[in-house]
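Just so it is clear, none of the values below were taken in a lab; they were calculated from the coordinates. None of these values were measured; they are calculated from a predicted model. Cβ atoms are built from the backbone, for glycine too; each structure is taken alone.
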Structure P
Amino acid sequence: MAAIDLNADLGEVVDGVPTADDDAMFAVISSASIACGGHAGDAASMRAAVERAQRTGVAIGAHPSYPDRADFGRRPLAMDPADLRAVVAVQLTALADAGADIRYVK
């Protein structure tokens with residue numbers, strides 16, 4: 001039988017308010033794409049999501065985005081490729097600093 005990876009975007013906290021019930025989701029998924037601070041999330045929400053993933057055996061992926069909190073990362077931004085790489089690198093570093101063993105990038 002084939003295995004299925006059930007994934008969810010988690011750690012999406014905006015102005016201190018979670019956008020989903022992360023605790024309920026961690027109970028049913030096998031991988032979590034954790035918001036890295038571009039569109040949502042902050043150091044505290046990343047640490048909390050990483051700790052939940054580690055407790056529940058869920059693989060951790062990074063969910064970087066454009067630096068667009070106002071529109072939740074959903075509008076395209078014209079960015080120089082080098083600037084975009086730098087933004088993504090900062091977000092991946094932030095998630096790693098929260099204790100994540102990053103398995104993939106979404």
Structure Q
Amino acid sequence: AIYKYAKKLCPHCLTESAYCRKIWDWDLVTACYIHQCVLMKQCSSCHKNIQWSRPAVTRCRCGFDFRTGLAQTATFHQVNLSAYLSSLEKSLATVQISRD
């Protein structure tokens with residue numbers, strides 16, 4: 001299922017490349033398996049949910065730069081589940097490409 005109420009993001013991923021990863025939209029994905037941190041759901045400055053509609057991929061409506069946000073360390077289970085789901089997502093993309 002897609003997390004439709006607000007976006008989740010990894011400040012470290014946004015620092016490396018300023019785009020939203022599809023996998024962040026999945027309900028069960030709560031962590032970035034690459035940086036082993038919990039995905040941010042709220043702005044560290046205004047504490048509102050991160051919305052789809054905002055001035056830039058890296059900025060909140062209040063002006064806060066998400067790339068400077070502090071992310072909590074994820075648990076072993078959060079990281080493993082996110083890594084597993086990411087591998088499934090990549091496998092599904094490969095299957096769809098090979099069918100075309």
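Details
- For relative contact order in percent (Cα under 8 Å, 6 or more apart) computed as 31, the structure of P, Q it came from: Q
- Structure with the greatest value (metric distance in nm of label points 7 Å out along Cα→Cβ at positions 73 and 89, set P, Q): Q
- Each of P, Q could give distance in nm of label points 7 Å out along Cα→Cβ at positions 17 and 81, but the derived value 2.5 comes from Q.
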